[in-house]
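Read-outs throughout are calculated quantities, based only on the coordinates presented, and are distinct from any laboratory measurement. Model, not experiment: these values are computed from the prediction. Cβ atoms are built from the backbone, for glycine too; each structure is taken alone.
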Structure P
Amino acid sequence: MALSGLEFLRRHIEAVWDVRVPPLAPSDNDLLPGPAAPPWSLHLSHLASGAVVRCWGWTVPQEARSALLARAEEALERPASETVGPGITREVILRREAAPRLSPVEAARRARPFTVHGAATLRASRIAARLEPATAPQCGVVVGDEVVALAHSSRRTAFACELGVETVPHARRSGYALAATVLWTEAVLADGLLPFYSAHLENAASLALAHAAGFRELARAAYIPGESE
């Protein structure tokens, strides 16, 4: 499913925040009325292509926008190692654009897909509790009878799934998360859906995993609540 950067960003925002977004323009964009309002008043995205997209909540008055925009722009200008003001979150939005470092064939040797029935014997695992129908597809690595790494859909819509990945502390740095992520991505694509990956700008480990799994940066974003929130 080939989408432009702007359309991919639109679908990402809709999937993550459960809001209605009009076709995006590289300028100001007002959210469409819908059943849910986002927890932010401004979502600012700097796309790798150079486009800048500003998405505004329903009730942000024009006179408040310049101050909010200045805060969000300042946050994105700071290095990932620096802290930003309270209420501002920075993230990197990524999409699959390259071959993963671990091939799907090799990933399938280390990880496996789960079904609701197949996961029943794994419920004692600390992270197996995430194996629910709403988080499908789920792919993980099992050592003994413990799920030591799990990639699942933290958000799922009719057109996309966003990755949620977790590894138990004693099994980290073993390549398990990469195998589970590659297998999850292939399962999402096989279902005809878009795999989404996003991580906080400060989360170097998650961004390294994304790169190894073939995801590349689409945009850097900052979202910020209104002054009254």
Structure Q
Amino acid sequence: MAVLVVDLAIIALFIASPVLRETEAFLIVDFTVAAILALDIAGRGFAAREPLRWLRQPFVLLDLVILATLLMPFWLINFGFLRIIRLWSISQSGVLWRPLRRHGYQEWEIPARAIVNLITFLFLATGFVYTTFFRKGSGIEGYLDALYFTVASVTTTGYGDITLAGSWGKLTSIVIMIIGISLFVRLAQAVFRPNKVHFPCPQCGLQRHEPDAVHCKACGYALKIPDHER
């Protein structure tokens, strides 16, 4: 839970940064979150059995980059959007989904993961667009405009009032549209897929089955799904 609080604080600061950057409290909040993250990284490094191998892990290197953006918020502002990847790392770690499993709501985990992936991509793409293409006369006047462009591209609405100039802008728009559509399709599949129960097969480990399944469709093992699972 402590690690989850750290992650959520980093994400909240990233989202609120465009508003807080001009206030006197910005550096206080920023350095406080940086200190907490530094303690978190130091604690995990101290607990690692092989510190050098642990240090080479992609998420650890990402945490160090995020820590650098917090320690130097004005010099490394262009890399601040990388902080939102922490949301995806939380999703992959399973910390967010343990309460659902504990209270018998496993069927909500797949749609929730799809929502987290979509939100992560939206903010990641928005941060990239804002830091890369924001300049005078670009049509993007602030972070909200970058988010508006990203959502319009992902949904293929394409109002045309905000566009990214140049070849790199067109390539960025294409990538955002392709990945965004894929994530939307994944979310739709997760929400509207046929209802299944969470009951791991004792033989092959298949997690989800039809409510009236008698045998596992993967290995044919005879299932005994309790009535309360149905």
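Which structure, out of P, Q, was relative contact order in percent (Cα under 8 Å, 6 or more apart) derived from, given a value of 27? Considering all the candidates, the number was obtained from P. Comparing Rg/Rh (Cα atoms, Kirkwood Rh) across structures P, Q, the highest value is found for Q. Where does the value 0.70 come from, among P, Q, when FRET efficiency 1/(1 + (r/R0)^6) of positions 22 and 206 (r between Cβ atoms, R0 = 35 Å, to 0.05) is the thing being computed? Answer for the origin of the read-out: P.
To which of P, Q does the computed value -8000 (helix-only ellipticity at 222 nm (-39500 (n - 2.57) for each DSSP H run of 4 or more, over all residues; to 500)) belong? Could the numbers behind the result be given before it?
Numbers: P: -8000; Q: -19500.
Source structure: P.
In this comparison of P, Q, the computed figure 17.4 for mean count of other Cβ atoms within 10 Å over residues 30-37 is attributed to Q. When distance in nm of label points 7 Å out along Cα→Cβ at positions 14 and 38 is computed across structures P, Q, the figure 1.4 traces back to P.
Taking distance in nm of label points 7 Å out along Cα→Cβ at positions 54 and 174 from the coordinates of each of P, Q, which one would give 4.9? Only one of P, Q returns 4.9 for distance in nm of label points 7 Å out along Cα→Cβ at positions 54 and 174, namely P.
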